[in-house]
1. For which of 1, 2 does distance in nm of label points 7 Å out along Cα→Cβ at positions 16 and 232, calculated from the coordinates, equal 2.6?
2. If we compute mean count of other Cβ atoms within 10 Å over residues 184-191 for structures 1, 2, which one ends up with the highest value?
3. To which of 1, 2 does the computed value 2.7 (distance in nm of label points 7 Å out along Cα→Cβ at positions 120 and 152) belong?
Structure 1
Amino acid sequence: MNLRSMAAIYLAEMARTRRTLAQSVLAPVISTSLYFVVFGAAIGHRISEINGISYGAFIVPGLVMLSLLTHSISNAAFSIYMPRFTGAIYEVLSAPVSYLEIVLAYVGAAATKALILAAIILLTARLFVPMQILHPWWMLLFLTLTAATFSLFGFITGLWADSFEKLNLIPLLIITPLTFLGGSFYSIDMLPPLWQKVTLFNPVVYLISGFRWSFYGTADVSVGLSLFMTLLFLLACLLIVHWMFRTGYRLKN
């Protein structure tokens with residue numbers, strides 16, 4: 001494995017984040033703080049507790065997941081789209097670097113940036129609400145798997161998109177609504193029985209539920225099912241990326 005080439009791509013992507021620090025870190029932290037102010041102050045007075053957890057603490061895992069999903073996709077999609085847009089991708093493809101090494105470098109950088117952002121948001125959340133993490137290793141596992149999975153999904157989006165408009169289409173019109181409807185700010189047990197069953201078709205429900213269980217030991221679905229669905233989505237993304245590189249989809253033309 002060509003570790004030097006992988007490190008070059010990885011460090012170049014991380015350097016791009018340092019150049020856009022305000023956009024990459026400051027903006028999400030401000031957005032998260034506003035969520036706490038709006039939801040914690042406006043709704044928190046009406047909903048004191050959910051499953052024995054204060055409402056402010058209950059929404060922390062959902063907010064972290066919301067930022068993690070959107071920024072994993074955006075970072076990975078932009079990182080592969082720009083080389084395609086400028087033509088620099090052909091230099092990467094002609095270098096002595098395998099497809100696996102290219103994917104690991106780009107996706108690894110996007111996942112690293114998303115994990116750093118999630119850590120910052122968790123620290124920000126502690127300024128607003130007291131919270132505990134009952135299962136820290138499970139929390140790290142769900143964070144890492146989710147960041148890697150949706151960075152892969154973002155990589156697929158960056159290969160699929162042929163314009164800047166399409167680049168933002170999936171995060172804004174699909175992922176963000178699914179995250180809001182996936183139990184970020186409420187428990188699906190609060191929904192009518194029919195909508196509880198409909199909500200189970202939303203894959204984000206399993207991510208948020210498993211992640212919330214790692215904090216408080218309570219979840220909308222079993223942690224085993226959450227982990228299985230996360231790994232299933234990861235496998236699906238890996239298969240799609242493999243097919244894209246094998247066929248040269250949006251890379252060789």
Structure 2
Amino acid sequence: MTGLNLHGVRAIYKFEMNRAFRTWMQSLIAPVLSTALYFIVFGSAIGSRMGDIGGVSYGAYIIPGLLMLSLLSESISNSAFGIYMPKWSGTIYELLSAPVNWVEVLLGYVGAAATKSLLVGVLILATARLFVPYEVAHPVWMVGFLILTAVTFCLFGFIIGLWADSFQKLQIIPLLVVTPLTFLGGAFYSINMLPPVWQTVSFFNPVVYLISGLRWAFYGQADVYIGVSVGMTLTFLAVCLTVVWWVFKTGHRIRS
């Protein structure tokens with residue numbers, strides 16, 4: 001069994017990162033400005049009129065939710081757009097004929113998309129510091145969970161990019177599915193604040209486990225046990241890997 005073609009992985013990774021820095025206003029600044037507006041409206045205007053939640057000020061409480069909202073959106077869009085462009089331009093056939101296998105292609109594209117998403121996450125954390133003071137109870141867990149989430153949803157975005165056959169389809173799932181689930185997943189409130197029936201319904205929302213896990217890393221409190229959050233994320237990661245492997249094995253949506 002031969003080793004990884006690191007030159008191929010590096011070439012794909014550098015190409016994708018260079019593309020991001022060529023459009024840095026859209027890739028980096030725009031999501032940070034959007035999140036800053038959330039902090040101004042919800043953290044300052046509304047948060048100043050609300051009490052603490054579990055001993056955490058409302059402005060600080062929504063930081064994990066806003067961070068997850070941006071991380072999911074950026075991870076999916078970065079990865080989906082990255083693999084869709086070669087399909088749209090026809091250069092996907094050059095990639096398929098190059099001496100790289102599906103694992104190396106995945107490492108290059110998903111690695112670059114995850115790097116860009118995590119960079120946005122770091123900028124958002126720095127921006128949040130300008131509006132509200134906060135402390136991170138479990139910094140190692142926070143970093144690990146952010147990386148796990150970014151990689152998982154970059155894989156999901158990669159699948160969307162392979163599936164889409166138009167620029168409009170690239171936006172369908174992020175706009176109509178992921179964003180609403182994030183808003184309904186406890187980004188701005190605790191699930192425990194809901195009536196019992198709606199608490200039960202909320203647990204069918206997969207984003208609840210992501211936001212809850214990140215909030216535990218920040219403040220040591222969560223709506224869901226941290227082990228469940230990590231387990232759900234790892235399960236979704238495994239499903240995405242399986243789908244990508246099947247797509248490259250069959251050539252579905254790539255060679256046709």
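1. Computed on structure 2.
2. Result for mean count of other Cβ atoms within 10 Å over residues 184-191 over 1, 2: largest is 2.
3. Details: 1: 2.7; 2: 1.8.
It was calculated from structure 1.
All of the numbers you see were taken from the coordinates with simple rules; none came from a lab. Remember, it's a predicted structure, so these values are computed and weren't measured experimentally. Cβ atoms are built from the backbone, for glycine too; each structure is taken alone.
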